[in-house]
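In what follows, structures are represented as structure tokens.
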Structure P
Amino acid sequence: MFLLTGCTMTGGEDAARVSETAQVAQASFSVGDYAEAARLYEKVSQSEPGSVSALIGLGRSYAAMGQVARAQSALDRARQLSPRNPQVLNELGRLALGQGKASEALVFYEDSLMHDRKNLAALTGKAVTLDYLSRHAEARAVYQAGLAIYPTNFVLLSNSALSGVLSGDGAGGIALMEELRRDPAQGNQVLPNLAIAQVLEGQPAAARKTLAGHMNEAQISALMRRAEEARRSRAAGQPIGHLVFQ
């Protein structure tokens, strides 16, 4: 599954005036150099203590390195500076969900939507969180609300398709993901969701074929094990949202 993220300027900050250091930090994060991104965002935070965007960048960088306490500290400070900022609330929701605190994450996403009901990241985060909680009917309603505003959004469509599989529409969900995989720019991003859906629908060979050439064998095996665990749990009548939407 996917969650939308971003580290753009927020509040009263002007993107045109973002410091060179912050730009390099954003670039470092985008290529996966989270340690360097954190170092640079720390530098920006020291020179610009009121920079919410730098604190968000710090939070995301530390979270990506598994340093949850430092990420939480940075995002809590960002919230103190800008308590109604949807991007801050979304990042807090994302951090909470990453720790398995879905109920807490849901509160953050709902708070974000109170301030901006069309916020794409909040809509996506809320829907994914509801799916994680196995509240699939509610999740589907949020996806539909989001797609009414952003009808061609790839992330919403992909997660909605997987949610549909969990709601009993295996054929429809897989068909939509098969269509999305043909997108020349983003098609590969849907493959993990598609493979999970195929395993859930009793098509493990198709799932392996879907992932071949796009993941290494260790990654494929890990995803297949998780999907198979979800399939067995569903067959036993147990909720599986937390196994699928990780």
Structure Q
Amino acid sequence: MRNPKYTTQLTHGTGMINETLSLLSIYQEGMSKDALIKCVKENDCLSCKTENRLVHIIYDVFFQRFMKVNPNVPLWLKLIRERGLSLKHFTQLLMVYCARENAVFFDAVTQILNSCKNENQHIVERDAFTKYVENLVKEGKAQWSESVQKRNASYVRSCFIDYEMINRKSEILPYEVNDFTILYFMHEQHFAGLSDMAIWEMEEWHLFNLTRHQVLDRIMSLSLKGAYMAQTSGELLTISWNYKSMEKFINATL
């Protein structure tokens, strides 16, 4: 489901939360990249100093994160905002989509942040990001020059700050997965064809430092909210959804 390649795509945008909100506000179903660029210019909704910057935001950030796998995602996110999900919890959805497309960020969360939390550390050492990126190169997972390594380490740290995982002092902030975040990605992946067991084992849960047992506990407790019925027996899990479309699910849940 996620892009396993280590790229420099974060060069074109880290969290991009405000920019994403602006783009979602004007996005319409079926819009092409160029049509969206034209609409941005007409509505003057992004403060881009150059045409090239605008193109990178649309082509390399918005479309890559939210439309490459499923073109309906922007419509779902737009509806979620209209239904009133808080910005704090909405940002969790954006974080997962960013992590899926950027392995360098995804693995930094699971390796750096989760390790700090598991060891009861309250601060992420600033050089942790530099060492992490350097190790990617040493292990042959990426081929980046020293200057690119430094920039990527900085971009990963910026994502941590943008998504409020740490503050600018590198202090670890409370970051608990919201109920709707779990429900949304369960529904998304079920109707994308994932089995119930595969949903239980999804890598995305590691972004919130959830253990396998914790994931199952949340799935079972959230079944009481009425979106689905879940049954478990030993190592088996079955889920029956009451809402067959994402739109109906969002409208019923929010």
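Just so you know, all these numbers are worked out from the coordinates, no wet-lab data involved. Predicted, not measured: the structure shown is a model, and the values here were computed from it. Cβ atoms are built from the backbone, for glycine too; each structure is taken alone.
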Checklist entry - For FRET efficiency 1/(1 + (r/R0)^6) of positions 113 and 177 (r between Cβ atoms, R0 = 30 Å, to 0.05), which of P, Q scores largest? => result Q
Next on the checklist: So if we calculate relative contact order in percent (Cα under 8 Å, 6 or more apart) for every structure here (P, Q), which label has the highest result?
Outcome noted: Q
Checklist outcome for this item: Computing FRET efficiency 1/(1 + (r/R0)^6) of positions 81 and 209 (r between Cβ atoms, R0 = 35 Å, to 0.05) for each of P, Q, the value 0.10 comes from structure P
Checklist outcome for this item: Highest-scoring structure on mean count of other Cβ atoms within 10 Å over residues 25-32 (candidates P, Q) is P
Next on the checklist: Of the structures labelled P, Q, one was used to calculate FRET efficiency 1/(1 + (r/R0)^6) of positions 217 and 233 (r between Cβ atoms, R0 = 25 Å, to 0.05), giving 0.55. Name it.
Outcome noted: P
Checklist outcome for this item: Value -15000, calculated as helix-only ellipticity at 222 nm (-39500 (n - 2.57) for each DSSP H run of 4 or more, over all residues; to 500) from one of P, Q, is from structure Q
